[in-house]
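Please find the structures below.
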Structure I
Amino acid sequence: MRYLAGAATYESALLLLNKIVSSALYPDAEKARCCMRFIERYIQYCAAQISGNELLLSLRDLVLFTGRLQIPVRVSELVLSHGKEYDLIRESGDWVTCMLQLPTWFKDKEFVRQVYSFESDSELKSKTSVADDLLRTKTIYCEYKSFEQKAAVYSALKLPKGNTLLIALPTGGGKSLITQMLAAIDTGLTLVVVPTVALAIDQYNAAKSRLMSTLQEHIYCYRGNQDKKNYMSIINAIRGKTARLLFTSPEAILRNTIFFKELRSCAELKYLQNLVVDEAHVVPDWGTLFRPDFQILSVALKQWRVLSNFEIRTYLLSATLSDEVVSALYSLYGEETRFFEFRCDALRPEPRFCFYRTKTHSEQDEKLLDLVKYLPKPVVVYVLEPDDATRIQKLLRGKGYKNVPTFTGKTKDADRDDILRNWKTGKYDIVVATSAFGLGVDKPDVRTIIHKCVPENLSRFYQEVGRAGRDNMPSLSVLLPYDGKSDGASDLTKAFGLVNKRVLRVENIVIRWFSMLRSTRSMLSGDEAILDTSTPPTSFSEKEVEYAGDRNVAWNVNMLMFLHRTQFIDIQEVFYSAQTRSFHFKVLILRLGDMSNEEIFFSRLESVRKKELDGQLEGYFLMSELVKKPTQHCWGTVFKKLFPLARERCNGCPRDNDPLAAIESTYKLRANPGIPAPPDISSTALKRFMGGYSRFIIRNPDKRGYSADDVKVAIEKMNAAGVGCLIVPVSLAEYAKFDEMVLTHDEFIFFSERCPYIFAAGVMCIFSYDATKNDLLFRCCESLEQYGYKRIYYCDEDMLILSENRRLSSFIDCYSKDADNV
């Protein structure tokens, strides 16, 4: 800490720390981030922007993360006068140390110690995958974050027009690169729909900083409150077909008639090429009542697909997906197209789960204050409602912590921008938030998530826990529910209320349907109807009609989307009326006989409504299982019930204090997505030297090793011929210059079975000098014959193939040449 001792400038200190962070050496990068946060707190303290308590809170964290250190005299005096409260001990020479003390009621000290010591096994550290020139020339990256990320990117790029691909990558797995590469490769528009303004801004900034400069000026972010100049620049870029990547929300698309019209035109002109729905797991949850535009967007997409002659590709991105969510996404976005799934679902190895039940609200508040004080930071405190966040903020400020923002659905857009930016740059140690905060926002060094509530389902809980540990280092999750035995209003009861109100009762569905159908605001012709969602139900009183407003519209939209999902109606078109602040739906009534009689309609609805409610309640009951009996089951087994494709694992929970890692395969792709890809035979050069054969041998002249020059020449010629994938030994992987995919031998062996469509443009395989490995490589290459894909072998043509017990040249027909003669 030479800067704090006055021996280094602020600029030189940040330069050094940023260099350490970018080196990604564990745990040095994390310790450097801790130092950067404390320097920021010290500057804020000197400028009277934070209190002495907040500086000491940050200093305690720093010492526990990095060890004993020397501090400035001003801080040393503060430690001497008030440091005892934070377990800080001043030694001679202005050195400070700290013992790891925790509240007597907190029993998970070992978990906290693991987080402070960055104690982690090798699985937590990212296993990167070698880059290709496609990545290097389009982005700032020099490697893929993982093999799974590479596979996901190429699967997305290979998806045929008009199809839908669901992609599940673990939290922090680099899903954003998929949208960035789509925009970099395709010349049309890639439209990315995100659930929060915070995420839109985050992804926009990430794309601007990570794509090459030639693309940066073609990246846009549209929000409803944008000033006219920025708004018109987006509209003009769309009209001029220069926009390549556009981040926005479903509301911005559907509720701005000009913007919606322009996107419709983009589809008709086939300029809109890709639609990406990020954090797609929120669509079924949020789209039922809260944020119904998520589900309405699927109706708009249906229109766009028809206008584009079914050329738009659709991508649904998430981390972990339940069967119920996948089913809902298919019904909304996939039924009219072929629907494929790229699934790398995995339970997170970072969080250690802690549980402490509270019997009174005051006990819950007191324990929260202890947790904020003693647990590793940065920390996010999650609550259910905006009013809860405001109250907690006041509680923390009463303890001297004034640098604590709240982030909820009521936070103004301008404030959201500031909070998000300051959070990511380390100006806050604590944020109090609802579910509006954090979806997909990639702050790597969050260490603790506290739930001073019970989330309404297990999916939301797990997603919010996933906001921590994105640097692959251990993190803490503390669930702190109020049991409500004294007043019957437990946090679990509140959570149930949120779930239960999402699914309309049958009697309300019937009332709302016939109110809309018979309203003078609607039009009915045979089995077709245009319905106005501002129509109040006939059961409303005059006062309720007067104040119906947006909530009534949301309930009507919820009802119509329910009838659409359950195939009572088919929504053919939707448009928004700014005058009435409501949607108008053009629908085809599929079960006209059932839906024309109230009693018959009621009876037909009962079973489908129960099924819908059961689906919503599944996640709630799993959450309830943890809250009611936290020590009965390992939490990993409960998470596995929700995310069936993930491997079961436990990192530590109320049932199991000793982490038990999952028995995980080397690569997490769970099954073959089955994307169709006919052979790419566009290269005339490849046809010329291969003739009618499906194989070709480039002879390796050096039977004892690799000739660097010959390998380079062979790779260059196959690259120029348009071969789509290069397969190399690990020793050559970092040095291979190739336009498209580069795989190591082990990656290819796995890939050839799970994603054969990747190799439609042919493969070039550089064999090794391990006979067993060569035999396996050869058999994997030959498995591509069934798809008609070309194979180029760089090897000794007399190489022994063990499974055939013959030399290669003795049983395959093809041309062979030296690299120079190709």
Structure II
Amino acid sequence: MGSFRKRLLVLIIGLVVVTQTVTLAAVLASTAHNVEARAAERLRSGGTFVEQLIRFRAGQLASGVAVLAGDFGFREAVATRSSDPSTILDAANNNAQRIGADIFLVLDTHGRTVVSSAHLGPDSAAPLASLFDESRAARDLPHFAVLGNRTYQFFLAPVRAPDTIAWVAMGFAVDDSFAEKLRTLVGAHVTLIAYGVDGSEHVSSTLPTTQRLQVAGSDTPRPVADRVPSMVAVGGSQFLSVSQRLESSGATVDVILQEPMQEVFAPYRDVRDALLVIDGIALALAAVIGTLLGRSATRPIGQLVEAAHRIQEGRYEVSVETSGGDEFRSLAAAFNSMQRTIAEREADITHRVYHDPVTGLPNRAFAEQHLEELIRTARPGVGSALILIDARNVREINGSLGHHVGDDVMREAARRMRQNAGATDAVVRVAESQFLVIAQNCSVERAVLYADQLAGVVRSGFHLAGTSLDLNVAASVCIHPDHGNTADELLRRVQIALEDADDARGRIATYRPGSDEVHRRRLALITDLRTAIAEDSLTLVYQPKVAMATKSVKSLEALVRWTHPQLGSVSPAEFVPLAERTGNSRDLTSWVLKAAIRQMREWQAGGLEVDVAVNLSAPDILDPSLGDEILELLRKHRVAASSLVLEITESAVMRDPQLAARHMQLLRIAGVRFSIDDFGTGHSSLAQLSRLPVDELKIDRSFITHARLGSDEATIITSTIGLGHSMGLSVVAEGIEETEAWSLLRQLGCDFAQGYLISKPLPANDVESFVRTANQVLPASDSTVLQIQALAALTGRK
């Protein structure tokens, strides 16, 4: 029953069955009613016919009696009653036989029987008297009388000579034979019931004996004598019955016409059987026609189902064609339109899945698929190169000029890479600021040169939004199969190699085997550093700075330290750049500021007044919320703003000198001082430095380590000290580890010295005792030799 074809077949046959059943029921009901009505009408007509026949018999009797009564010889015989009665009987018999009468009587004028053709018992006197009286009173009505056990229809006429000398009566017997004749004429069972003077019933009927007795029995309901058809059960059989009372004189006679219901409904059964045969034939034809129609009607649906399965499987090249009416052709046209739309949409989705919406280049998903195909079809000894080009300053462009400018830059960079890449090489945008070139049959050496060429064409020359832009480009190289045998492995390792690009020559790095462990370590550090900051698991150490003019310790530099639960001590040189690269540097700076200012308050409470320098990460000075945070911490811990020094690098300031200067000036007004860290290694100009609210220059340790009199480093240090003093700035030298550097800096007039020669970074608990001891020992050392000896004593060196 699940298929549409079967349901359609059931529907067609069901409709035929319902229609024919209703029609058949209506026809049969109407036929039954009509058959019964016609049978009832026949019975009523039969009753009328019976009454007319009895009247006709009455006429026959009247004619016979009139002839007999007018016969001269008969009158003479009656007049001379003393003669032989046989003469009267012979004359009467001749006339009775001529009309078929069953009995004749000659009555005197007093109603006494003179001659009778039948032997009459003594109980006949009353009926005869009645006959004599009623016949004379109602000569126009049939007259019935019960004589003995038989019922007769009589006619009575006078015998005149010329006066009435006697009465002659002839009668027909009302018996079973008469009833049978009536049945032959009316076509139904006839029952005649005559009621004697004594109330007895005399039945003449065509019914079997048992049934006629039931009809005559007093316990059996009898039809009302009003010619209304009714159903009567007689002897276990149903009869349609009509009863009427004859209009007569003498004995009362009822006529009952009955027809068995089986015979009444015989025509109905014939019609019913014929209709059932016709209905069966119609059902068979309906099944055949329904099957054919079902197949014809469902064939287009089957064709559409096949088309739907084909579309489901993604085969859109075959158009849908179907037979049937206009509706199916319209549906097929809709299917064709749908599969075209699906094909176009699927192609568009597929394109979007494998292409970058901004540049139109293939994306990372395409790169993975393309690499897998290259690896699968690679020939032995032939390698493929992955070249990753990263534009490091795209986020800064988006932040300062807007994403639409950044998108234009990426589109232009993509266009340049497509133009300069090989015809068979795939150019892919794998990330917001990264492009990947997959070059077939390419060695490591050629890949490095190729990467340098591509980095060069996308590095500079962007003129967008009225601004000239340069991209900070780095690149990395990874080779298949030397560096990996799966697409995921190669893509991951070329990304790992990119982390080494800033330190590589030409900012192009090649993947080094074993870098995966380094990369995993970095990932672990990035994740765990965030947790360490949140759980306050970092510590600060403080490295003293000696004011060389007064030979005293008045300031410290706060340095962050991290002991990893599994990896042990992690150098700031390792985790601070990671924090800057992943956006966690701001949280790290906030933690350092909170810890340093809180410690300053504790020292002040203990009577130790020192300045503390805190290093800011590269993006921090550009954060507008930094100033409010610092001032709030100073107010909260009641620490003077002038005792806080913020160290920033040249490169950090040069990202946006104007914005950096504005943020620095707000803090400078509050009393916070600034120091330029690692001075000499950046690319700042004197004009730019002069516009910054800076209090101090800090010479990078790379110059101090190899500083000797007459060396180039000494010349640079001399120039830096002179420059700083000329601009009204203090100069700090860091990384002092040798006595020669101390001596040189004293001679050059450097303001502050910092390094392991003076002290290693100290825990906060050791700072106070070191500062007090140093401020007692160092001022008492007048010569350089004594100062060096004092420093050795402070650090525990011999």
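Quick note: the coordinates plus some simple rules give every number you see, no bench work behind them. The structure presented is a predicted model; accordingly, all values stated were derived computationally and were not measured. Cβ atoms are built from the backbone, for glycine too; each structure is taken alone.
Between structures I, II, the calculation of Cα Rg over 2.2 N^0.38 Å, for residues 375-742 alone yields its largest number for I. Looking across I, II, the calculation of distance in nm of label points 7 Å out along Cα→Cβ at positions 255 and 759 that yields 15.5 traces back to II.
Looking at structures I, II, which one was helix-only ellipticity at 222 nm (-39500 (n - 2.57) for each DSSP H run of 4 or more, over all residues; to 500) calculated from, given that it came out as -13000? Label of the originating structure: I. Looking across I, II, the calculation of relative contact order in percent (Cα under 8 Å, 6 or more apart) that yields 7 traces back to II.
Taking distance in nm of label points 7 Å out along Cα→Cβ at positions 183 and 615 as the criterion, the largest value within structures I, II is that of II.
I, II: which one has Kirkwood radius over Cα pairs in Å, as calculated, at 40.8?
II
Assuming 4, 14, 14, 9, 7, 5, 4, 4, 4, 5, 6, 6, 5, 5, 4, 3, 1, 0 is P(r) over Cα pairs in 10 Å bins from 0, in percent, for residues 39-430 alone as calculated from a single structure, say which of I, II it is.
II
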